[in-house]
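Colleague: Right after this note come the structures.
Since every read-out is calculated from the coordinates, none of them should be taken as a lab result. What you are looking at is a predicted structure, and each value in this text was computed from that prediction instead of being measured. Cβ atoms are built from the backbone, for glycine too; each structure is taken alone.
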Structure I
Amino acid sequence: MRIKEILAHPLLGGTVDGGWPAGHQPEDDLHTLVEVVTDSGLTGIGSVYTSSALVSAAIETLRPYWRDESALEPERVSEKLRQSTFWQGRGGTLEHLISGIDIALWDLFGKVCGQPLSRLLGGDYRHKVKPYASILFDEPDLLAERVRTLARRGFRAIKLGWRPFGRRNSAFDELLVRTAREAVGPDVDILVDAGGSEQFWPHGYKWALRTAQMLAEYQVGWFEEALPPDDIEGFVRLREHAPVPIAGGEVLTRRQSFMPWIERGALDIVQPDATKCGGITEARRIAWMAYDHNIQFVSHGWNTAIGLAADLHLAAAIPVARYVEYLTPAPYIDRLLQKPFQLDGDGCLTVPTGPGLGIELDRDALRDFRTPASR
């Protein structure tokens, strides 16, 4: 079975604000689905955390390397694409596209084998995974209502991130965290993401340490992106001295970029994003490397239903995986599948058991999210 074509499906009209200073509009082009079409007619689907224009350009750049390649060897083909474009950049757009192709090839491999992806990744350590509802911070009254609503929907874990946390003063930061904790009580996990990958992040190690000490008073489960994503020295010190677990890694691509962070003990929780770090193949390698260094693995997943499905299979097949990120509300998660994901009575998601990713796209919804020019 050979790769005949790779299609890019832009997602527009349902883009969720990601917390950056200028915000995001529903029409912003941030996520793209890629579909690998084989000479047999069978297809696999992947997700890329990159705009459709960049994805389309990368498809053409990589065309000489993926055209007529095997559709049933995701690890080898992904590594071939990576190695063949060494001088085009290590990471960035090409690596993001390779991530989506890799996910799609794993989906195809599972379909041909008639097996769920988690089994092909080595087997299921769990069949259910706790998702954390991932939302932005807000003004205290609005924040309290939002987290109460999430708890009523059945979420047992909530991550709060980005603005206005860290953008005003420390007293306001504590007010936000206290508001969230008092609104949901002690039985819901609360996680905090400062969003240190925002451009021109103003805070350093001492702010991060003081903030981590405050978060510990409210039983926060982890402190994510407390520092800029290149400050490995700051993260090493912060992990050593902070009273809460330190998480990060969402902006890194390729397993080699994660190695110094893992080997130097810069993180308690490593967070590769399968839709840009190199796909399921690289995320799995990173996760096992983390496991060998007694570091926990939790996928970063500000993405789509396809990305969430990939994260669920990864979480099932890694011994120390604990959560998956669940962006909500999010049209690209809620509306893209024929059978959307549903929380069970324990606040968990069931790992799909169908072949490959175990999901079926809603093609009508996919068309609705495309621009007229791309139809």
Structure II
Amino acid sequence: MPNTVIIGSGSYIPENVIEGSFFKDSIFYDDNNQLIEKPTEEIIEKFVDITEIERRRYLDPEDFNSDLAHRASVSAIEDAGIDKEEIDYIIFATNFGEVDTDGVPNFMPSLSARLKGKLGIKRRDCVNYDMIFGCPGWVESLILADTMIKAGKAKTVLVVGAETLSRVTDPFDRNKMIFSDGAGAVVVKATDDTTVGVIADNTLCDNGEEICFLENAPSLNLESDQSKLYIRMRGRKIYEYALKNVPDAIKATIEKADLDISDISKILIHQANAKMDYAMIGRLFKLYGQKEYDHAISPMTIQELGNSSVATVPTLFDLIRKGKMEGQQFTPGSHILFTSVGAGMNINCVVYKFPQGNI
């Protein structure tokens, strides 16, 4: 049975840097639809203290989600050194599709079909899938690509995560300051070396009361148009859920790979809130009897790039792989983790081992 290795990566980070001052004229309401009386500057300052998000990136008005994905994918294909016609499947993780400037999602045609068209791939048997799985969508797409390769259904797969969350946020919700835009992609290929690549994975889906922790909902301002839906995040509920469930899921995946936490060199975790990420990684290490951990094991981009949902993990991977994060690198032969939690609620994790050669 073949295994799955990453042979190329790419990302696209929009050039528009959005500082906290961008929101200084905003009016915010709480989850009970009540006006928050505190000064906006104080709300922004507290937001930064909790999330560590100082800046985020927004796409240009003339761009769309598929444009961001196209740029990241071209970079990944060029990095892989393959002909685009070699690609057997395109798996595109997204949650809102091709959102227009009015915030209206569009899934027809699918994002993966649009991307295939923009890439100019002529193969009719290059199949395109959209993965709608919350923020864990890109990691789940990687798991699906590995499953296809192991089943002999594909040899080369383009795995993409892209989102334009700036177009689906409620202008009256302070959580809008969390979200950003971006795209990340990898090309994965079958290998006969079963000791490298994706060596273990794990996915959990809790869809009872958790299903409303992240959803689409009307504006918090009841005097605004209530027919339009925006991304709504119940931060406290998500924090409690993630802290309770994600560390155990990661540990189970490490054990499935027959490894220990000491064998893991990097943890690439989806980033929605720095405080929550620190807490999850800290609790993971406590499961192994360690009270402290070196924060370098879990590099962060959220402070500068915000939460771009399905794009956060592949973008982080690409930046480290290409030496664009100071003090961060991957080592040949090392193990890393890809992990995420998000709408559903869904949790997933992948243990990946780099080949000894070029990474």
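Colleague: Work out which structure the value 1.4 belongs to, where distance in nm of label points 7 Å out along Cα→Cβ at positions 245 and 277 was derived from one of I, II.
Modeller: I
Colleague: If you work out percent of Cα pairs over 19 Å apart, for residues 37-164 alone for I, II, which one comes out largest?
Modeller: Top value of percent of Cα pairs over 19 Å apart, for residues 37-164 alone goes to structure I.
Colleague: If FRET efficiency 1/(1 + (r/R0)^6) of positions 69 and 269 (r between Cβ atoms, R0 = 25 Å, to 0.05) comes out at 0.10 when worked out from the coordinates, which of I, II was used?
Modeller: I
Colleague: From which structure (I, II) was helix-only ellipticity at 222 nm (-39500 (n - 2.57) for each DSSP H run of 4 or more, over all residues; to 500) calculated, if the value obtained is -9000?
Modeller: Clearly, the read-out refers to II.
Colleague: Moving to a separate point now. Once distance in nm of label points 7 Å out along Cα→Cβ at positions 29 and 253 is calculated for all of I, II, which comes out largest?
Modeller: Largest calculated value belongs to II.
Colleague: Among the shown structures I, II, from which was the value 20 of relative contact order in percent (Cα under 8 Å, 6 or more apart) calculated?
Modeller: Clearly, the read-out refers to I.
Colleague: Tell me which structure, out of I, II, gives 20.1 once mean count of other Cβ atoms within 10 Å over residues 197-204 is calculated.
Modeller: Going label by label, the one that fits is II.
Colleague: Any idea which of I, II comes out highest on mean count of other Cβ atoms within 10 Å over residues 285-292?
Modeller: Of structures I, II, the maximum of mean count of other Cβ atoms within 10 Å over residues 285-292 occurs in I.
Colleague: Suppose you compute FRET efficiency 1/(1 + (r/R0)^6) of positions 117 and 221 (r between Cβ atoms, R0 = 41 Å, to 0.05) for every structure in I, II: which one lands on 0.60?
Modeller: II
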